[in-house]
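Structures incoming, each one as structure tokens.
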Structure P
Amino acid sequence: MDVVERAFGLVTLHARVRADEGVCPRCGAVSGRVHGRYRQRLADVALGGTRTVLALTVRRFKCLNAGCGAVTFAEQVAGLTSPHARYTPLLRDALASVAVAMAARAGARLTARLGFPAAKDTLLRLTRARPVPPSGPVRVVAVDDFALRRRERYATIVVDPEARRPIDVLQGREACGVPEVGHMV
């Protein structure tokens, strides 16, 4: 940690990695040849209700393995950074928990009040990115139809109401497709 800065309702933690070398993620070669530096900003959970950002100075290393397809690579901090990340893992988990528990717009309002604002689209993306939990045997099945395009195209959704997850979406809303549901589970 180099500097902690607090201004305008934001705490910024300036930090850098102190390791002398980096390991190429493609070939595993160790390199100490620095190609350049850039600043990676990661939003983190709020400190005392104040937005927090980790400003990490990241070095790009040149891969010394001539046979490797990666010319340069960025150093990563295990458990903290990943390529193209905008959130720390702790904040990503907190946002995903809010996204699963509430609707997207309500979740966006709540996260703003908690000090780590996120857009509704971000919460939806985090929800979709969560792994699907393994499903057990289905005891109860619920069936409903809905319009894909009003008055033109319809579909039928088959849901496990106990696990609160969809099982399948069938084209059309005819009753002849529903008896097949017993074979899907």
Structure Q
Amino acid sequence: MGADVPCGTCSGCCRASFFIHIGPSETEALARIPQALLFPAPGLPEGHVLMGYDEKGNCPMWRDEGCSIYAHRPQTCRDFDCRIFTATGIAVGGPAQAPIAERVAQWRFTYPTQENHAEREAVLATAMFMEAHGDLFPEGMVPVNPTQRALLALELHRVMYDFQLEADAGPMPADDVIRDALVVAAQGPRSAT
């Protein structure tokens, strides 16, 4: 929460057929969104709601000139960062997310140190491992949703980083060893990546 996302003039996520989560404490946003646009968020406690999108895939608060509630937009909107797709190599999603995919294709990262580069490789390796071996994990652990999958890869990448450091002296461990370490890490406290 509280990410500094450099959107600039990009409005891809506002036009990408996303459901927007709004928590009960987001009173400023809730006061400005018509109640008819909100519905209870499945699987979350009472008071958590979702806002859908219109027939064009746009957020219903989107206008030609931009977000009509920008100063009071939901935290989900403030935190969404499409750079996670570039960082993890995970595809954004389907055709509805084309506006985001365009922006994702523009991102370029630099790695000033060898450690930065190794971290990047670990993020990619974690995402690729989950994609290639999703069937090895407990059911539901590897999200179907690309955004959630990318976030999980970012959260768990230190596991792969450590394995890659050890592999400098020998081979990578077997897939089940990597899987078990990722499962244990996922069950631990979550970081604010």
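Which of the displayed structures (P, Q) returns the greatest value of mean count of other Cβ atoms within 10 Å over residues 37-44 on calculation? All intermediate terms of the calculation are to be shown ahead of the outcome.
Numbers: P: 14.9; Q: 12.4.
Max of mean count of other Cβ atoms within 10 Å over residues 37-44: P.
Which structure, out of P, Q, was Cα Rg over 2.2 N^0.38 Å calculated from, if the result is 1.48?
This value belongs to structure P.
Out of P, Q, which has the highest value for relative contact order in percent (Cα under 8 Å, 6 or more apart)?
Numbers: P: 13; Q: 20.
Across P, Q, relative contact order in percent (Cα under 8 Å, 6 or more apart) peaks for Q.
Work out the source of 1.06 here, i.e. which of P, Q gives that when Rg/Rh (Cα atoms, Kirkwood Rh), for residues 29-124 alone is computed. Each step should come with its number before you reach the end.
Numbers: P: 1.13; Q: 1.06.
Structure of origin is Q.
Assuming 0.65 is FRET efficiency 1/(1 + (r/R0)^6) of positions 5 and 141 (r between Cβ atoms, R0 = 30 Å, to 0.05) as calculated from a single structure, say which of P, Q it is.
Values: P: 0.00; Q: 0.65.
Only one of P, Q returns 0.65 for FRET efficiency 1/(1 + (r/R0)^6) of positions 5 and 141 (r between Cβ atoms, R0 = 30 Å, to 0.05), namely Q.
Out of P, Q, choose the structure whose coordinates give helix-only ellipticity at 222 nm (-39500 (n - 2.57) for each DSSP H run of 4 or more, over all residues; to 500) equal to -6000 when calculated. Mind showing how you got there, number by number?
Numbers: P: -6000; Q: -12500.
Value -6000 for helix-only ellipticity at 222 nm (-39500 (n - 2.57) for each DSSP H run of 4 or more, over all residues; to 500) corresponds to P out of P, Q.
Values quoted throughout were computed directly from the atomic coordinates according to the rules given, and no laboratory measurement underlies them. Because the structure is a prediction, the values reported are computed rather than measured. Cβ atoms are built from the backbone, for glycine too; each structure is taken alone.
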